[in-house]
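K.L.:
In the part that follows, the structures are each spelled out as structure tokens.
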Structure P
Amino acid sequence: MEGDFQQVVRAKRATQLTFLVCGLGVASWAPMVPYAKDRLGLHEGQLGLLLLCMGGGGLIMMPLAGWLCNKYGTRIVMAASGLALALLLPMLLLISSSWLMAVALLLFGAGAGSIDVAMNSHGVQVQNMYGRSIMSSLHGLFSVGGLLGSLGLGFLVKAGLEPLHAAIAIAILLAIITFSQYKHLFNYTTEKEILKRFTKPKENTTNRDRYLWLNRTVLFLGFMCFASFLSEGAMLDWSAVYLRDQKGVPKELAGIGYAAFSIAMAVMRLLGDSIVERFKSKTVVIAGSLIATIGLIITIISPSVYVVLAGYILLGIGAANIVPIFFSDGGRIAGIPSTVSIPAITTIGFTGSLAGPALLGFIAHHFSLDVSFGLTAFLMLVISVGYTFKK
């Protein structure tokens, strides 16, 4: 294994394509949301509750996916999850029952959560063997997939395909990539060898240590991650509806908002390692959250679709590198083992991405989507202010 650099290179490429599959599969749901809303006859509050099912599926499955990765290997979990996304994606444009849609979104979210856990775990192992940092570029490929997914379905519909046929075409692409790259990923035996080489000895954990996650720094970073992830979830689930209902964009083009956000996010993530090295992490977080806040405010107050898209781009630029810095901070908390702090911060943070859009839906139902986006802007501002005074 140590001398087979070409195997590592192939595994790196396969992992990149898996991140692409995840981004493409999840983002393809974004332009489908208006179709689902109309087909099922839902108002914003009901849609928000439905979107909660997708988030719930991911949140429930993430811990289980970690156990499956340890027992069967990450590539099996990646392959199974990728195929699940491919099978479920067209169903989201077929189902006409709210209850069946809730089940489908629960399973779709479970697939997305599983592949997310497995591909990140596999990515760390590839990075260890590759000898250079690659995680930013991997997440950049996820954002590229988000761009392709948000634009792809709308483009195919514009080209003359029915939405269902467009979804089937995307699903076939997901399945082809998943099947073709499976053999290039590290197998279970190889993963165990890598883990033995690069995993540090387990830290001693006492009964008292189990409550260390209640440390105020851990909770602070968790909340900051929650706020940042909520803004990403808002773009995924509400950007298309917002452009159509608030700004008058045709629904077949409404996915362009998430595309603009994804382009900005992808570019900044691909440049993320060098940006953090050049500037202090504190500067990146404060400046990034302020840029994201300005972007959301522009989105709310501007009547011009083009200016609104510029706001989405600013949000992507500002938010791109915030969460990785929070995770790095979480691993350096004095007296708190990383085995305690990182899982706690991650769980709290991903709740923002998974459950946050449902919260925004309820707010939109009782007030408006502008108010929901205003809350998101306020939370990004809280990140800037809170991190300014962080010790």
Structure Q
Amino acid sequence: MTFPHLAAELKTLETDGLLRRRRILESPQGARIIVDGREFLSFCSNDYLGLANHPALIAAMQQGAAQFGVGAGASHLVSGHSSAHQQLETALAEFVGLERALLFSTGYMANLGIVGALVGRDDEIFADKLNHASLNDAALLSRAKLSRYPHLDLAALEQRLAVSRARRKLVVSDAVFSMDGNLAPVAQLLALCEHYNAWLMLDDAHGFGVLGAGGRGVLEHFAVASSRIVYMATLGKAAGVAGAFAAGDAVLIETLIQRARTYIYTTAMPPPLATALSAGLRLMAEEGWRREHLRDLIEVLHSRLTPRNWRLLPSATPIQPLVIGGNKEAVAASEALRERGIWAPAIRPPTVPKGQARLRISLSAAHEVADVERLAAALNEIEI
């Protein structure tokens, strides 16, 4: 065996109930999917508004492919920035109410590029301990000093800000925490940034399209605005397609164009994706019933689910985490649902803290009330 030490590490992961396996999806995303040849009622997709297989987005992508081809062919700063990209950036900035927006190929690349462009060796980053892995990696790669504060602990954050002598200070936080479904206290974070002369970067991957009356995300939800805010959101979840964007002050966005390495040194997003996203953005604005339906589904789940030994976290977002505890127990619960034709993934460390393995239930506007009632009934009868 060429890599015996790696094989031993994989065996340990399996023994500890931490080995992850891929399933093969054979259908579009939706409330019902085909996996490994079998149909499941799905509660594991981030397609919160049910747009990933919408006919309008499919038609827009087909039209974009006919007009622009399937590949961008170059980076944005060489010859890959098409009119489809430009139109989408303009529409995104207008949608979230900020001066300019900038497209990135993925959310991970957006976070790496934004943080690395704004701070460096003489600066300090203040990060919530439950931030997404991409924000943590971005902070480490930036070479700035990293100060992590306990989850949502504003007093601890203020103590760290007060003693910092960094040239630049950047507070980074998930807007909606992806494994808990709770929200960052954005107004209070902004107040601290204003008092201590810091920037506030918000990763709104799971709030964009869902939060706020118009689906414009966490800034609309909390009714906050400031030139200190660096806003990032992804486009492969509620928006239904792929990619991400940064938005904010015009000077900020121009700085990212000039300095964000994950923007400069990669081929631009395929233009047909941008045309599909423009169509999805229009639906997000026009079809508020999707968000209203999501709120109804959340209420149904909380009213029907009565697990004996497990804990449903208090989330008002489509992310509904059911904390089970042990890794093997969480996997067993997920498998018990699979046997009943329901797919909800088991999430284990290091994605969540040790001892807090869970089922991450994701609701979508594509679900019907009966689907959520079926899930709740199954969970109520499972005994692990």
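Please treat every number below as a calculation from the coordinates, not as lab data. Since we're looking at a predicted model, the values are computed, not measured. Cβ atoms are built from the backbone, for glycine too; each structure is taken alone.
K.L.:
Assign the value -27500, calculated as helix-only ellipticity at 222 nm (-39500 (n - 2.57) for each DSSP H run of 4 or more, over all residues; to 500), to the correct structure from P, Q.
P.N.:
P
K.L.:
Of structures P, Q, which gives 3.7 when distance in nm of label points 7 Å out along Cα→Cβ at positions 96 and 232 is computed from the coordinates?
P.N.:
P
K.L.:
I have 1.05 for Rg/Rh (Cα atoms, Kirkwood Rh), for residues 192-375 alone, calculated from one of the structures P, Q. Which structure is it?
P.N.:
It traces back to P.
K.L.:
Name the one structure among P, Q that Cα extents along the principal axes in Å, for residues 168-263 alone of 58, 44, 20 was derived from.
P.N.:
P
K.L.:
Given a computed value of 21.2, 59 for Rg and Dmax of the Cα atoms in Å, which structure among P, Q does it belong to?
P.N.:
Q
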